[in-house]
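Asker: Below are structures written as structure tokens.
Only the coordinates and a few stated rules stand behind these numbers; no lab work does. Computed from a prediction, not measured in an experiment: that's the story for all the values here. Cβ atoms are built from the backbone, for glycine too; each structure is taken alone.
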Structure 1
Amino acid sequence: MSLARRIIPCLDVDGTRVVKGVNFAGLRDAGDPAELAARYNAEGADELVVLDIAASRDRRPTFLETIRRVAEQLAIPLTAGGGIRTLEDARSVVEAGADKVTVNTAAVLRPELISELSKEFGAQAVVLAIDAKREQEHWDVRVRGGHDSAQLDALEWAKRGVEAGAGEILLTSMDKDGTQSGFDVALTAAISGSVSVPVIASGGAKLPKHFAEIFGAGQADAALAASIFHDGVQAIRELKQFLQKNNVEVRLSC
């Protein structure tokens with residue numbers, strides 16, 4: 001596992017546009033995905049994630065075209081997902097230009113999907129996305145865009161997912177999503193401590209210190225954010241310089 005921590009912008013797309021909300025609701029337009037991809041590639045992002053938040057079957061061609069447009073702008077790894085239910089769905093996304101695929105609801109409904117994807121593309125290309133919400137003494141796994149409970153404990157599901165073949169966990173705190181109040185350090189540390197694969201922390205970032213906290217106490221291998229990058233609240237290059245000065249190893253581009 002690389003010691004360098006990764007900074008990953010996320011593009012939530014609805015049709016041909018990037019959108020962003022708070023706690024998975026109140027969506028607003030945030031720009032053109034290809035234009036944002038080009039910007040983040042130039043700014044020194046380590047990877048990029050594109051998620052189709054609508055993910056209906058009749059919109060699949062639109063999403064694949066978006067992936068193609070985004071991939072053309074990148075010299076960094078691209079992860080794509082949203083509505084991937086079958087090996088065929090994943091293959092289409094990879095053929096469109098994605099280096100990794102991420103699955104969420106479909107994997108909960110049929111965990112065998114993780115194994116099928118891992119066998120086809122390799123574990124390094126399979127990212128298990130977990131949307132988690134605090135429920136008293138544990139974190140509950142949420143599916144279908146965070147609307148429904150999967151009746152699963154997030155820690156147990158993360159372990160099962162890795163055993164099935166997931167090579168990475170994309171962990172989103174629904175309690176923190178879009179709030180810009182800081183990552184969920186406790187959740188991320190709990191998941192990171194329970195699995196042997198890299199964990200990407202998502203939800204709640206705003207200040208550089210939030211990233212330092214999640215890489216330190218949160219034990220995250222990578223940190224994902226959206227609105228603070230889209231809106232220019234935080235520049236990726238400046239963020240990395242801050243982290244480096246605070247003894248967090250990152251890759252600095254020229």
Structure 2
Amino acid sequence: MDRTATGWALHDELPGPLPADEIIALNQPKADLHTHRRYEWNGWTFELPPGVFMPGATSRMIHERVLDGTIAVAGRRYAAMGIGLGVEAIIAGSLGAKEVYAIDVHPESVRTTQRYYDELVGPRSSAAFVPVIGDLFDGIPDGVRLDVITFNPPAVSQAVSEDPDVVRNVCAGAPLVARFFDQLADRELLAPGGEIFLIVSNTADLRGIIRHALERDFLPEIHYRHEWHDDVRTYLFRLQRGPAE
């Protein structure tokens with residue numbers, strides 16, 4: 001596909017979802033979600049309480065790009081949607097973000113992020129850290145305008161478990177991402193020139209997600225594309241406000 005395509009041309013070139021049985025097989029939840037676990041990255045060590053999402057390879061696509069400045073956060077209002085363990089918030093605070101909004105519907109994830117932000121960043125940063133417990137942007141005050149937003153949504157299109165914590169972390173599906181764009185548009189939460197970095201693969205309804213973004217006047221481009229050793233194609237999209245031609 002043409003990696004320089006944007007807008008509707010990009011939408012038309014995206015692959016359809018993988019077969020349902022393949023999606024389910026590729027996204028089987030780990031058995032340790034409800035246990036205490038440990039995660040190490042970038043010289044940091046985290047203890048994860050039960051239910052807190054363990055970052056995987058797709059999460060690290062965001063972490064690495066915030067860390068190396070490819071996703072610029074210095075001096076900007078940054079929102080990490082679905083914060084989970086909080087790694088990207090810690091990086092942003094360390095790099096001099098103006099404000100860091102750590103957002104998750106899961107209270108323990110936000111508390112864990114607060115704990116490690118205080119421990120690893122704390123008073124060494126001038127960033128204002130704002131923990132937000134709520135569904136998508138529900139906890140963001142009216143009038144806030146965000147300069148950069150990252151989101152690695154649980155957009156898998158097939159149910160892989162009835163466990164609500166697994167659904168929250170893996171397979172809430174495309175409707176969650178549609179509400180994400182609806183709230184951004186309806187509340188005008190993105191600042192002029194603001195950027196959204198969204199990770200979605202063909203285990204989700206890629207075209208449907210990007211179609212809805214376009215219909216709400218968010219213009220997508222491919223920031224990064226990764227092919228795994230299976231049939232999965234993962235896209236890190238960069239989106240800005242503005243209608244596609």
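Asker: Rg and Dmax of the Cα atoms in Å, for residues 18-129 alone computed as 14.9, 49: which structure among 1, 2?
Answerer: 2
Asker: Here distance in nm of label points 7 Å out along Cα→Cβ at positions 138 and 202 was calculated and came to 2.3; which of the structures 1, 2 was it taken from?
Answerer: 1
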